[in-house]
1. Match the computed value 10.1 of mean count of other Cβ atoms within 10 Å over residues 27-34 to one of the structures P, Q, and report its label.
2. For the read-out Cα extents along the principal axes in Å, a value of 84, 45, 38 was computed from one structure; give its label from P, Q.
3. From which structure (P, Q) was helix-only ellipticity at 222 nm (-39500 (n - 2.57) for each DSSP H run of 4 or more, over all residues; to 500) calculated, if the value obtained is -12000?
4. Consider the structures P, Q: one of them gives 5.0 for distance in nm of label points 7 Å out along Cα→Cβ at positions 83 and 163 as calculated from the coordinates. Say which.
Structure P
Amino acid sequence: MNRLHEMTWEEVAELLEQGVSGALLPVGATEQHGPHLGCGMDADIANKLCDAVARKSEVLLLPTLPYGCSVGHSKRWPGTIALQPKTLIDVVKEIGDWVYSSGFRRLYIVNSHVTNFAPLRCALEMLRSQYDDLLVALINTASISDRVKQVHFLDAGDWHANDAETGLMLALSPNMVRPQRIEDADDPDRTEECVFSHPVNRTSTNGVTGFPSHATKEKGEELFAWMVEDLIALIAKGNLECAPLPYSYFKKVNE
């Protein structure tokens, strides 16, 4: 198991000499998840998913980033600690700089919070335009595969702390679940007919979107198994991938 925070620099160097070229960066968030789930749920999923995947993949596991772009959750409910999008861009870009400096040439960013996607995509754009030989992938945990995505969106299009997420926590971290609050936590998706994107304080009465009362530990265990299996397959494929064409980012056609 190659967890960076447990390794010495000599062991990291040995990993590179063995041909390991990929690094796995879990990115979560710290934000309200309704009256029944802990505020660190997103980071917990990212951390446990990537840890399980790294056990069976040729990658270096980086420490989980526990803060994300959660500004859309508003200040109506306490517990959210959010980064501005531009801050998250800079943090992940600079992490990527040091990953490259250490010698790794494939960076897998595994994101467990929906609205992290835009700033993470910006960081990806910056990294790939700076380093000709760095491959960067952005993978959302809720859409690793079709079957994983289908379960997450089953009870809401704008889901949050819903059936899927509650089931995952029942399976992975029951200490983060308040079972006595689940039955009354259901709140429907009010965004289906909306033209604008509204903050959560204007779309949910309690911070939830979906039906956590439908969740079970068994469903969460099955979903997590799919997530692990499908992410392992993605990384195995990525570890063999090269760019479709060999041209340099920096050289013009006639050079």
Structure Q
Amino acid sequence: MFARLRTLLQFDILFFIFAFYLITKGIIRREDSFLTAESGLGYMLGIVGASMMLLLLLYPLRKHVKLLQHFGAVRYWFRFHMLLGVAGPVLILYHSNFGLGSTNSNIALFSMLVVAGSGLFGRLFYSKIHDGLYGRKIELAELQKSLQEIKSEMSGASAVTELISSFEKRALHGRSLISAVVFMPLSRLYANIIRRQLLANMKRQSISQKALLEMDKNIHRYFRLIIKVADFSVYERLFSLWHVLHIPLFIMMIISGIVHVFAVHVY
């Protein structure tokens, strides 16, 4: 299973690199391009790219249509959704020859680019609250259970109790979303400072080297898990907020795309 996931991730990395290469090449060579949006290959790329963007609707439909739920796991639908969300915009950028056109086409183009950019942020947030990009969702309760197990291993170390409790309260304290995002990088800094203080404290107490190494290992694991729990909560809130914003952006893209196609073929 892990070998398959690793293969899928490697393919996706190569896919994104190739997409970035195509975009870069298209921008550099746009003056030499023979593509036109009105006819030929350029026109066909627009049709295929727009069709791919419409197929993005299959992923949200899968959640609500029981028939579709029998065809593959959610992670594969998400992967298909993600790849289409990159391939479609690349084809449409070539369709437009990386340039601007009429007002309605510009609105459709920028709407698509906003949705594609939003999708990349969504992919980031999704990966942070799942065990691997295509794995099962990590439950916060599982992380907190592991946290308690490690904490019980250190229960006899009175020298670490006060500082660790202080860090835990600070890291897991309820904050506004902006405050929580700002605190994320600071939590790593606080963890390193407190860890150094604890090690210095334990060295002064003439603790054996073996016990010192074991305690440092547990402290490191504990701090890392506290940070993971705190980060999980932040990314879950960010993903929920992103989901609320992404849907109207997607609807706006579909409407502007339909208007563009209608305007092109009618006028």
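1. Values: P: 27.0; Q: 10.1.
It traces back to Q.
2. Values: P: 62, 38, 30; Q: 84, 45, 38.
Derived from the structure labelled Q.
3. Working: P: -12000; Q: -28000.
This figure was derived from P.
4. Details: P: 3.3; Q: 5.0.
Among P, Q, the structure yielding 5.0 for distance in nm of label points 7 Å out along Cα→Cβ at positions 83 and 163 is Q.
Each value in this text was obtained by applying a stated rule to the coordinates, not by laboratory testing. Predicted model only: the values in this text are computed from it and were never measured. Cβ atoms are built from the backbone, for glycine too; each structure is taken alone.
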